[in-house]
Structure I
Amino acid sequence: MNEPQITEELIAAHGLKPDEYQRILEIIGREPSFTELGIFSAMWNEHCSYKSSKKWLRTLPTTGPQVICGPGENAGVVDIGDGQAVVFKMESHNHPSYIEPHQGAATGVGGILRDVFTMGARPIAAMDALSFGRPEHPKTAHLVKGVVEGIGAYGNAFGVPNVGGEVRFHRSYDGNCLVNAFAAGLADSDKIFYSAASGVGMPVVYLGAKTGRDGVGGATMASAEFDDTIEEKRPTVQVGDPFTEKCLLEACLELMQTDSVISIQDMGAAGLTCSAVEMGDKGGLGIKLVLDAVPQRETAMTAYEMMLSESQERMLMVLKPEKEAEARAIFEKWDLDFAIVGETIAEDRFLIVHGNEVKADLPLSKLSSSAPEYDRPWVETPAAPEMPALPAIAPIAALKALIGSPSYAHKGWVWEQYD
């Protein structure tokens, strides 16, 4: 299949600015292939690289006597004593939820649950914080219904209780709702699993559900600003399957009892690309992937589509070779895919082969460490003027106004939909 020619329009469509594309040319010394352009786009967008927020994230406190694992892994880990740790993750799924409310919110929940059990913890609780526009805005009712149903459908089917949250309404969110999901799990503090690959020639194993075309380019979409074409982005929203994820949870936790896992990584944003690059980069290794071995649920998928698909309920693992048969048996028992799709290599390369053709050959460490970082201009919010004297109001009237407002009214209609 002939790949598209790299044009200024194609570069812009991948969320890359001209100077960022120039940086890519300097790194690889040539024009990238279409697949390589997609890989750089996925790794260098806001969603994966935090290029605009790294400056500020570094100022936050992330260490302490109870912190077992801070930023940089799938989830944070804090020691709670008695040999146990709580593993937790919070994530926003705003753009996907605006475009496709049910699946956008559902896969937000699914993604953080996966982040938690990737670390070796069993999820025990979920929470959500939701912000919508004014109730009278034409999109609000549609968004509220879809988001609440999506969170309930995924969490209820997966089997984790939703223990709290908040819902608010304000004109600031008229064109862009916020959907923040939280998950927490429990693990033994000495049995935490990490994503850094180690060892050369170790098998890279694909686990879970098959790869489809849903979510292709999802991380880039989630990093873009909304415009009039937003409805066209619907195919970039992932589709979740909580029953498959429940099986994946049990299979992973069973596998983790067998001393088979060298490293393991959730396939979330940017799918196979981000998971493989992060595993290799953290371990100072390269990765070779042979895409013909990737389990696919659609025909004639290209290397570009497979590398950027965000199909849900998938993991990538580096496995101890002698444990292959034991590990495969566990996943086959749970009716999940188990496929060796590559290996770790000593060179700093991200080598992608499909149909006996090299589709991408990039310096792996540059995909992560050389992502642009920005110090965006900002202005300080002026101090609020002194509050004017409040009008006299009867206490009962004030109470009625409070409990009658959408943000403070009874929210049973939301949480009664959650287990």
Structure II
Amino acid sequence: MAPTFTEEHEELRATLRRFLADKAPSEAVRRSMESADGYDPALWRRMSDELGLLGLALPEEYGGFGGGPVELGLVLEELGRALLPSPYLATVALAGQALAVSGDDTAKARWLPAIADGSLTGTLALAEESGSWHVDDVRAGAVPDRGGAGNRVSGTKMFVVDGHSADLILVVARAATGPRLFAVEGTAPGVTRTRLETLDPTRRLARIDLDGALAQPVGPKAADTTAYLRRVTDLAVVALAAEQAGGAQACLDAAVAYAKVRVQFGRPVGSFQAVKHKCADMLLKVEAARSAAYHALSVAATNPLQSGESSESPLSAAAAVAAVCCADAYTHAAKENIQIHGGIGYTWEHDAHLHLKRAKSSEQLFGSPATHRRRLAGLVGITAPEATKGRARGNP
């Protein structure tokens, strides 16, 4: 199953691709990734005001345009192609989707309009020092505030996407009834944010230390919390997969274009059988990745969270497949792109290395391909389901 793209979808794709080619070429990407913010605030504002990208996948009653996972996936695919440093993944795909499917009208009314108009950035904080992305491994704690103002959250969160600058941090913490989602202001007392040194210069990750930070619970009550948090993490995995599919396509396009113009021994290198084989293998992996990502987006759009739903929904298997296929395809395409470019592909001036760094970094975000494979094996009955709940690093 894959979404049927309408003329409006294709126009959205084409418009965004033109916009990024004009406003975010390689030179602009490098300026942004080296800036203090890690992105261009002026471009962020234009993405909101001129294209409406920030509210595209959010409900109309909260200032959005009523789109869903499919529309969001198209945007992320194009952003992945361009390697654009921006808080879009963290704000719209992570925080925005978590709020949109929460069923919490108070939380949605409070934060979604500001996300939709670009005045608020957000993120999701799940993993901790263990490196696990599994909700059951969360050790950060939440206790009721003595003054009745909400809750107080304490603990450490690692690898938080754009956590150094997010205005709103959605923290997964363990309450008396089990893990829940809590909203914390990025500048609240008791919140210490530290930017991490990472492989990928185009995406900022942060460590967040919470010491009794004031927080508000978000989402359903205890009975449906497990299914809700699983939905949030599955949506995050699918969003990242769409971005990876776009990056893989960019690597394939760059490799093919270079193979056509690079002449060696009096003929284009693309005419050599070995290079043809490399490009053909890249194409197969990229097409498979795109199919897996589109399938997962379609499942997310057509299978909304239901009250009383089990923690493993149809989306879980689709997300695991997309995570594996897209991560493998992006890394493979990024490596082969460098190989086909030869010596120039290894230089700082060329963008090939930026794609490889993004691909390797994204492999570990929200769980490695190996852990998604283990989870998928449990979901389809190859192994016992409990075998997927191990505590391996990166386990989603």
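Any read-out appearing in this document is the output of simple, stated calculations on the displayed coordinates, not a laboratory observation. Fair warning: this is a prediction, and the values are worked out from it, not measured in the lab. Cβ atoms are built from the backbone, for glycine too; each structure is taken alone.
Things worth noting here:
- Structures I, II, by mean count of other Cβ atoms within 10 Å over residues 69-76: label with the highest value: II
- Here relative contact order in percent (Cα under 8 Å, 6 or more apart) was derived from just one of the structures I, II, and that gives 21; the source is I.
- Given 3.8 for distance in nm of label points 7 Å out along Cα→Cβ at positions 149 and 237, calculated: source structure among I, II: II
- A value of 1.01 for Rg/Rh (Cα atoms, Kirkwood Rh), for residues 101-164 alone, calculated from one of I, II, originates in structure II.
- Origin of the derived value 5, 24, 34, 25, 10, 3, 1, 0 (P(r) over Cα pairs in 10 Å bins from 0, in percent; candidates I, II): II
- Read-out Cα Rg over 2.2 N^0.38 Å, for residues 45-292 alone, computed value 1.16, structure in I, II: II
- Structure from which -15500 was derived, helix-only ellipticity at 222 nm (-39500 (n - 2.57) for each DSSP H run of 4 or more, over all residues; to 500), options I, II: II
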